[in-house]
Structure P
Amino acid sequence: MIKILKTEDNKRLERLSISEAVSGSWFSLINPNEEEIKQVSLVLGLEEDFLRNSLDLDERSRMEIEDGNILIITNLPIMTDDGCFDTLPMGIIYTPTSIITVCSKDNNILSSFNETTAYSFDTRNKTEFMLKILFRSVKFYLKYLDIINRTTENIEVELQKATNNKALFQLMEIQKTLVYFSTALKDTDIVLQKILRMTKSTTFNYLKMTDEDVDLLEDVIIDNRQAIEMVDMHRMILEAMMEGFASIINNNLNLVMKFLAAITIIMSIPTMIGGLWGMNVRVPYGNNPYGFLIVVALSIITSIAVVVFFRKKGMF
């Protein structure tokens, strides 16, 4: 799907056809087919592979420059249909005339730039618009990390009441998400540093930045590093939590096994005494009319004595 949008002087966002595309337009490509890639390639004079690179789900954040066109690939945070989190590659192509975004799936970051929010960005100011997309991506990382933190706290409370596999699997899923987030954010930090260095370079000054743009870029870098620190902190807390619950589970298992061993020993005493008096040989009290009661009383007294001994040893 191709959407071509352009900010007008009245700050309204106008949608254009590909034949009407002019300088300052934003080409938004969501899961484009081969025909759409060819159309955009012809209109903007770009290599088709330059547009396809971002569609690889395993693509990592990086920056590439070709014929004065800049490709920035960054990984966006997304929430899946089952409520889990993942990352998704998105390409931002900065050309002398336009901005192109390429992504394999629709997402909250790009969809937040629409007619309703048109007053907050300008597609004609390509550098600022690109930085605002990156800034919005980092903000969504922080937002999703806050959700993950609250979810982890709820799972912790649930596990304190009763240990269950479902909650542990949720913690494992969160742990995997944090690994994805950490990798994506650290790669993005490298790309942002390259952009910052490019603004100070006299040789590769493809990006024209005003002082306000540089300030915005520095804000993006600061928030991105804050997100990295939050991810690392959540990972350490989660790892400590998983280790703690693993120790609790092992301890509970040991307590259960110890209790069952004590019960087994106690229950074996009446069985052993009954077995001795059940042999086909002469036994004490064999002819006593109260012999059965005496054996039962002996079994009970012996069992009670063992129970008292085990309680003193902490077996119960």
Structure Q
Amino acid sequence: MSSIAHSDPPKKKVIKAAYLGHSLSDGIPEMLWGMAKSTRADTFSFTHQRSSGAPLRHQWNQFVVSEGRDLSEHTDLEMMRIFNNADIDKSAHLGPFFDQRDGLPSGRYTHLVMTESVPRYYSEGWGNVVQHTYPYVDSIYQYARKYNPEIKPYLYEVWHCINSGTPTGCAHDKDAAPFRKRLKNDLPMWESVVNQFNSKNPRQRMQLIPVGQGLGLLSDAIDRGDVPGIGSIKEMFTDDIHVNDTLRYFAACIHYAVLFEKSPVGLPGELQHLDGRPFVKLSSKMAAILQRLAWQTVVGYRETKRK
């Protein structure tokens, strides 16, 4: 009597993510929670330290201050004065990354997603990516790995002002290329942080979540007329930097593809908040377009990195 070999069912993927971010990461972890829940195969839980507009330097300095240590640099003192403290709202899964019970010291988190502020530059001022981004990416990661040496680090590639390179310009931003071109121009800047991190931490390599590159592909698709009902990517912005829930859903699909290492194609276009309130409701056609472009973004970026 012959036996029939049965393959094992795919292993359930459980992600517990710690997000450090600001308004450009708002809603994304919550959307990921809904996406994972819809698959019935994966689970996603999170904590989110959110400080409006704040750079990682300020996010880290909140920890320094929590320990009773003084901030001696003028820039650091200015940041503490200007930027909001982390918004702490347990019902919304928001809290400081250094919280002993629910933050990184709990040791429960498997993924660490860091979001830098914009504008960013190679030099000058608070936005110096070499001096003011990498050291804090590394500091936050080293803190996290004390509690889970296997935690996986990620840098979320965000975007600059949509009015970049136009006569309107952008507040607090310098002269730069137009938005679409700037997405391409800025990629090496974000990659420099990842590359520097990986040169010093070869055991647990950081990955870039290439949402900025996704916005570029989506903008191109819109300009070609491949996204029905949308004439310009500017229609998906609520001001010169923030996006609507449709574009936020697209960003979440890219996060899903990178973190879960699988295609977002087939995920629902209708999601709810944690408390059951409606969040986003996209037509099946729009959802499918965004999912395909998100997966194309991630696969295409990986292929360029292999070359």
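Every read-out reported here was derived from the displayed coordinates using simple, explicitly stated rules and does not represent laboratory data. Values in this document were obtained by computation on a predicted structure and should not be read as measured data. Cβ atoms are built from the backbone, for glycine too; each structure is taken alone.
Taking distance in nm of label points 7 Å out along Cα→Cβ at positions 51 and 275 as the criterion, the largest value within structures P, Q is that of P. Looking at FRET efficiency 1/(1 + (r/R0)^6) of positions 43 and 131 (r between Cβ atoms, R0 = 41 Å, to 0.05) over structures P, Q, structure P comes out largest. Using P(r) over Cα pairs in 5 Å bins from 0, in percent, for residues 27-122 alone as the calculated read-out, with 3, 12, 24, 23, 20, 12, 5, 1, 0 as its value, let me know the right label among P, Q. Of the options listed, only P reproduces it.
As an exercise: helix-only ellipticity at 222 nm (-39500 (n - 2.57) for each DSSP H run of 4 or more, over all residues; to 500), calculated from one structure in P, Q, equals -13000. Which structure is it? The correct label is Q. Highest-scoring entry among P, Q, by Kirkwood radius over Cα pairs in Å, is P.
Hey, distance in nm of label points 7 Å out along Cα→Cβ at positions 211 and 251 derived from one of P, Q reads 6.0; which structure? Here the read-out was taken from P.
Among candidates P, Q, the computation of FRET efficiency 1/(1 + (r/R0)^6) of positions 59 and 283 (r between Cβ atoms, R0 = 30 Å, to 0.05) that gave 0.00 used structure P.
The greatest value of distance in nm of label points 7 Å out along Cα→Cβ at positions 107 and 155 among structures P, Q is that of Q.
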